[in-house]
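S.K.: Listed after this line are the structures, all set down as structure tokens.
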Structure 1
């Protein structure tokens, strides 16, 4: 028996039901529910044919074409589903919970699977995603100039049991012109939003959530504006680390990267860095004077950070000079500082 299930109810369950997405590979790549497995009913090209037939000849002709295209595939679908979900408990969705998911659910049910169909399909899921960004959260922002090791400190806070969302990890980008590290591939904007919504779903809204100060865009990914606005309005701890420590940290992070990559990234910020500083930075890269390169570009990034800091509400910014010690010590110091000076923020 095929059972309909609302997306919010499915996402709350934890009883081993495997989710399969029967949309095309192209649709799946553009954005999908985290954890879903793609079992496409049609190829990308077949879906275009069916859609064109639907518009030109009507629904019935499109259905017949769909069966013609999938006729020899059904045993393969069932065999693959049996591998994906050996317990024979499966949920299915397409774009709107219509013909594609309905056909797959019928076949799997006939074979003996326990089948759920997501009501409204992926379209309803995307509506749920946007709802997560409208909710109110108890955010705590960790700020600091480039090279302050904010991500490392957040990782330590997470190990200490704090709630942490790493936006740069979700975006697969470290937020600067050099942020791809010459190896990271960013998800689509849609998938970034899906992944962030999943993180937010797992958070206790009654507890603080630590998050790094970010601009609206992280590489090619943009933080959803309702959530970013909450970040801008939340209290922020602005950590202060001496320049030499930051230079050493950034040199270790970026100094070993491919020189052509570093030069190309530096060229992209030429207008903001200035022609003379750009030239000097590139010379430093070519001569393997990586600390000099870092010091040059930090002038631009520090100026940018100060501008962003000045646009925050002054009484919500709390500066903290970090004592000597590693990231674990700094995380402890930040937690103690937070408890001392930050008033609790109630989720509205």
Structure 2
């Protein structure tokens, strides 16, 4: 199997492939069936796979385009991998990598597009503009955002790794999903989420009293809120997305349709709360910051639960960063790997004793 570092110097190809989260094993088997001898590696975010094959890139694209796949959503050929930094220092290197692929010639139109996963001081649009400008200088090509370009420059960023591909737009494949785990708003099953919070409450020995008030961050579609509402007097569910209709109809669930940051900035929440939970699908540092921003609304020594999402393979670093930030407002921060949450880690903690004024 061709190693990624060798791609571009001979036969062989690499692709970033996306599939619905939870269907990665099925997608990997499907890809290996279509390209015998190919290897697959998980990328940090769920639903993302790196496909490596000794098959020539054009031949592999043709095979993948013609095949009726069940679990593959998007296929992006990539020819280079470079390090992505949290600041803009990586932009010139990414542009040089794209130029070094050698496909863009003087006068040819190209379009730069970036998908960014992780936490950075820049946005995807910042990279697209900077790389396009530098590519014009390096290749004498024309960065064009309106007309149909001859080349599509894709930059797939996974925190500290950037995969760069320069391809004909037709070779970036979007496949019809025949099997998926995505649902219309309000139709997503809640069972797995409900098991996650039940296991977390048991693992951290948290009992919810009948008069308790609970703040649930990143609540949609409402699996955690539904379980919490079974015991608590009131559950305040914070999420800009819709809750499942059955959860929204519960008389002791109040939905605030905004982000946790907006709720904290606008001071629209009124404490005190007896428990705070967080299952926000964001970088662990961002989730920890949200927990700390809203910690003054939690009673001293009251418990809190937060899911640590892994956005890169550096799991220990994510846990250490989450612990460092949470420790500003919480104590006894502990991590548990739960049976129904094996791809993530769950943190349990207590609000620090030395806080004044738990009400807003």
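S.K.: For percent of Cα pairs over 18 Å apart, for residues 83-170 alone, which structure out of 1, 2 has the highest calculated value?
M.R.: Values: 1: 64; 2: 34.
Largest one: structure 1.
S.K.: Let me ask something else about it. One of 1, 2 was used to calculate FRET efficiency 1/(1 + (r/R0)^6) of positions 139 and 195 (r between Cβ atoms, R0 = 35 Å, to 0.05), giving 0.10; which? Please report the intermediate quantities before stating the final value.
M.R.: Working: 1: 1.00; 2: 0.10.
Corresponding structure: 2.
S.K.: If helix-only ellipticity at 222 nm (-39500 (n - 2.57) for each DSSP H run of 4 or more, over all residues; to 500) is calculated from each of 1, 2, which structure is the one that comes out at -16500?
M.R.: Values: 1: -16500; 2: -8500.
Among 1, 2, the structure yielding -16500 for helix-only ellipticity at 222 nm (-39500 (n - 2.57) for each DSSP H run of 4 or more, over all residues; to 500) is 1.
S.K.: Could you tell me which structure in 1, 2 was used to calculate relative contact order in percent (Cα under 8 Å, 6 or more apart) as 13? Let's see the in-between values first.
M.R.: On the way: 1: 18; 2: 13.
This figure was derived from 2.
S.K.: Can you say which of 1, 2 returns 1.22 when Cα Rg over 2.2 N^0.38 Å is computed? Spell out each step's value before the answer.
M.R.: On the way: 1: 1.22; 2: 1.12.
Value 1.22 for Cα Rg over 2.2 N^0.38 Å corresponds to 1 out of 1, 2.
S.K.: Also: Given structures 1, 2, which gives the highest value for distance in nm of label points 7 Å out along Cα→Cβ at positions 131 and 163? Working shown, then result.
M.R.: Values: 1: 1.8; 2: 1.3.
Looking at the calculated values, the largest one is 1.
We did not get these values from a lab; they are worked out from the coordinates using the rules stated. Note that this is a predicted model, so its numbers are computed, not measured. Cβ atoms are built from the backbone, for glycine too; each structure is taken alone.
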